[in-house]
Each structure stands twice: as structure tokens, then as C-alpha cells.
Structure 1
């Protein structure tokens, strides 16, 4: 039986980041499996992945501010929600979430919430004033949204457990679903190599890639310090090894990194790739021995999944919520996001033999195929919706919070 699903998003603009692109791909995958999938958006974007993929998008007029307040949101939902079997809310802190709660709190149509990492307690440590502002909003906005949802859908068990630590006022039915991305191009599909063909000086080098795609919390300082220590030991060889830094974001500048590298004597070991197109991004990962993710904090594993799809092992910190799956599958290694932890991580990456590197690359690809494919994520999400709608109708919910999917009988 096919489902009629409405997704409530703050924006469908692809410029909002790769997370939005990932959500759009998930919606399109659900539609390809025969489900009716539509989107209710607060922005006015009239182009992007959803339009290209043929997913209907409903626009409801102008929204105000970053919060996206739009009085038409509640009116449209109340008038049209009967056409759908359920609503999935993406995010917690914008009006698409609060407006959905206002419209559906007394409705027979169930709604689900996908926080996408927005409930992680790291934010209250890094940005205490912003957390205080959210606390003022939480009792009347965020807490009722989660409390009345038929389930809150997390993308990993770590994300689920961390969410409990953010606000003491917390009550919801928890459920863990799979995360997935669209697969990158296979070997030979590029025609030419979009990364190495324009960077011939990197051919023959041992490449280690770092994506600076979410600001300074990615642990670049720890990584440079580790490379400096390993260079003194003779493990990091400036003549044959390069650290490729790609996709800088706001708050992460080339000048600041190069100054830090120069102080440590590593300036000649860095290759600044800058922003990469999709094909060049995949090509860069395929050419690398390892993808480095020494994040102090990270809840969305987009880049990790991309690396695994390319068959490139991931050396990450335990600040990445997906680290246990990758390590358990033998597709990478993880250490604490500390100076000693990142040092051990990089030493392990450099000390792998050729045979060990080939084995871990195969395991990385297998990890992607078993855990992070887009079709797998879409199927798991749909199966969870079937189950949870049935649980709600049978009134079989147990005490909150609900156990994760892996622990259900």
C-alpha cells in the first residue's frame, strides 16, 4: 500500500546547504517507490532539486525572518492535511515545525519530527546565549512539538541519546531510522578526472582529504598539530604526502589555516583545493587514502557517507555521531577529539600497509552499501511510518522515551 506523505520544510533552496539537498533526495526516493510525496515550504524558491526531481512543492506566500513566520502555514495545513496519511516535519527551530504543531495537535493525521541534529547539546556549550534564547522558546514551542508528535525520528542512536541532554523538559516517543545519500559516480564514469587532471602536481602523492564545510569546529587545529608531531617522528613525509583541504565555509579561511600551518612548518604539505563541484568532490575522495574528520562535534554524516560511497576509509573523532557504525564495520577508525586522540588517529592512517589499505577500502564501500544508501534510507523511513501509524492506532505506545528501533521486539 502506498502512502500519501507531506513533508514540512523551512526551505527547499539548494543554497541552504548539503543537508537540504540530502532531504530532497530522500523525498524523491520515496516518490520513486510509488508513494505520493509533496512538500509544504515556507520560502519562495522556484528552482532546485525538488523541481528537477518532480516533487510537488506548495508555496504559501511570503514568510518573515530566519524563523519563517507565515500565518498561511496553519491555514493551509488545516485545509489540506486530510489528503495525506501523515506529515513529516524537518527541523525544530523554524515556523514550519511550530506551525505544524498548531495545525495538527488536535488532528487525527499523525505527524513525525526529524530534528536532523538540531537537538544536540553541543550547542549549549558552544553558544550559551543562543541556547538561553532557545530555552525561552522551548516550553511553548519545541517541547509541545516533540511531546505531541507520533514519533521523533533520529538518524543514529548517538543523536537520540544526545538529544535527551539538551533540555531537562523532554518528553517524546523516540525512533531511530537510517540515513542515506545518493551514490556518487563509479570508476570510469567521469570521462576525465575532474580533480587530478587539473592538479597534475598531486599525481603520485599520498593524499589525505579534509572537508572544511562547517566552520572551525572541525578540529583543523588538532589535525595540524598531529601532522607536526608525526613529521618530527618521520611518519609524515612532506616530500610525498599532501593534506588536501576543500570546501571552506564562513568562519574558515585560507589565510588563518595557512598561518597556522606555517608556524608548524607544514605550509608546503597543504594543498588548498577550495570549493569543489560535485564531480570534483567525488574524484578527490577517490584519489585519497583516507578522509579525515576530526570533528569536535558533528551530528550529520553527509561527508562521511560520501567518503564511504567512494570507497575511502574515514578516520574520525568520536564527536561524529556515526562513528560506531563505521568502526564496527572496519571501514575506518575513531579516537577522541583531543590532541592525543587525533595524533593516534593520524598515526594509524599513516602506518597502514598497502594490503591493509586495500582491505579497508573494500570495507568502506561495503559499509556504505549496507548502511547509507538512499534507497535503504527511504525504505526504512517508510517502514517506520507504517509501523508507527499502526502502533498509534492500536494505542500500544509504552512509557516514554521509546526504545530505539534496534531494541524493539
Structure 2
């Protein structure tokens, strides 16, 4: 199951549609207008002066807006320019760190993190808020709690951040005594109730699944994927995961397992399923729609459907249009409703595989990562529009 941390641990889909161009254009124009006005102001300014620092602050604000829009290249450009105007601005350094984390360029992220920490005593609350998010993404829970606590002590009062702080404290308490192992492509954390022999087998399976998925997508993940194994459901109860769900992906792979259950077929499936979410998010630059995420994740866990099974799942009802399916996958649902959503997602992927082959599905995912829309990528790889995909899949599955 996919959950995306934006905000952290929010139950939403990575592939949610972007705002319509007509709605986005005024915001873009406003940013361009601010930037043009700032350029005129900067003609006679010098770095490090009060005016230079004011320019850096505004460039930082504009860069942060591009970061939130997902335009990381533009964000880096503007934040780097802001750093040139004021090298001691803690918010600029924290935002540069976060932008490089979002781009998964971790060497640059660590460089700016070191600079941010050197200037931390002079940093405002917002810098600590951002650094807490960076630490949390790296599973450095204690550092995240410290950063967010500094944010609170300095007067930061954003409710969402304070909620993250409370949750990170609870998660840190649950992580007490956790052990860790660095594997090839992943970093494994587990509760001490889980036996070491089981961990060895789990690590071997993750290594093999990672290799196979990397071969399929033609890439490796840019940094070690964090995998956290919980002996029991305490954490899953904390974040209100339905009791029939044993795995989730929120940037980290989290799996609830029975400490006495060993490496069961169900656990093997869940680990491969959640690892697929990590690959799809990376390869698609976080642009994959929910049906592709969940369809590929099920395919990689080894699940296959006969067309008769798809037909039976929708007996007496119609499948959801694709846009509605994506919305359904983003919401928590009861088990019966979730089952038909997942059947449809896997069915769509199986139809595309049968139509044009596995390589075309991998290329489709990469096309999204290169900036193409779902419609453009579908047309390029399969010669279909989204509406044609839905119609032809229904004909293929006889639903």
C-alpha cells in the first residue's frame, strides 16, 4: 500500500493530478513578476549587505514556492542564487538541503546540511522545521525530534509540524532497541523481537527483489532504501492503517509482521510490493498515477489475474473510470472496496503488458519521469489515450 509523506504519513497518491494549467498560470505569473522586480532591485546591491540579505530572503521565498510546485531545478537555481547573496541565511541552506533530498542528490544535500548546522544557532524556526523533515526522511528520528523541538522552542507554531513532532516522538519510543543492517540497496531496521535468522532471509529476499526490479526499470535507487520491520501492529495502529494491511510505503518501507511467523509467502509478497513503490516513485519522478503504482506493486509481488477473475470481481457492477480509481486508491477504504480497486489497477497493468510487453510498461514509467504527462506517455508507448485505455481494457477483461 502506498502512502506519501507530503505531509509526512499522509494517505495520498504520488500520482495525484497537477492543477489545471488555467489555475496554475496566475501563480506562475505572480512568481515571474516578483522575480523580475527583484532583478531590478538587485542591480546596485552587494552580497552580505542589508539589501543583499533582503534579496536573499525574497529569492528564498520564491525558490520555496518552486520547490512546493515540484520544479526542483528552478528551486535549486534560485536558492543557490540566494546563497550567493547571503551565505549565512539558515533558511536558504535548509531549503537547499531539502531540495536536494527531494531530487535524491544526497551528496549535495549533506554538503548543505553541514553548512546549515554550522549556522544553526542563528537560524530562525523555519530552518529547524525544514531540517526536521530532512532528518525524518533519513530515519534519523532522534535528530528530527531535536530539530522540531528547537522549532517549537523558538516560537514555531505550525500545527502540522507540531503534529509531526508528536508522532516522531511516539515513533522514536517504538524504535527503542531497534537493530539495523545495511544491505545492497537498502538499510534494514527491525524490532528485537524478530529473530536474526529471519532477518538474514528477509535481507536475502530484498537483495534479490531489488536486483530484479532494478533490471526491469533500468536504474538503481539513488540512495539506500529504508526498510523498517515491526514485530506487531503498534506503529500501524498509531498511523491508523487498516488492520488488514501489513505493509505501507511513505518514503520508507514499513512492514508489520508476526515475530514467530518467519519468512512466509505473504511477507515475501509484501516486501516486494512495497519495494516496487520505491522504484516507481523514483523512476517516474513521483508522477506515476495510483493505478500504475498499485498495479505494478501487485505484479512485482507475484500476483496474476485470469480475465475471468477480473470479470467475477465486477459482476453486477461497473469498474471505476481511471480518474475515479486514482481517487479511490488515495483514500482508505474497507477491504471489499479496496479489493476491486486493486483488481482494476492490476488488470490495467496486465492488459498493457499483454498488449505491448513488459519493456513498454517500464518505458511508460520512465517517460513520466522525463516530464511527459500520463496521456503523452500512453500515446508514445501504447498508442492509446486514457479513455481508449479504459475502454479497451474493459473489452479485454469483459467487464
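Coordinate-derived values only; no laboratory data. If you're wondering where the values come from, they're calculated on a predicted model, not measured in any experiment. Cβ atoms are built from the backbone, for glycine too; each structure is taken alone.
Computed values, structure above
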read-out	value
Entry that produces 3, 10, 12, 13, 13, 12, 10, 8, 7, 7, 5, 1 once P(r) over Cα pairs in 5 Å bins from 0, in percent, for residues 141-220 alone is calculated, selected from 1, 2	1
Among 1, 2, which structure scores highest (criterion: Rg/Rh (Cα atoms, Kirkwood Rh), for residues 69-124 alone)	1
Label whose coordinates, when helix-only ellipticity at 222 nm (-39500 (n - 2.57) for each DSSP H run of 4 or more, over all residues; to 500) is calculated, return -20500 (choices 1, 2)	2
Origin of the value 2.1, where distance in nm of label points 7 Å out along Cα→Cβ at positions 29 and 157 was derived from one of 1, 2	1
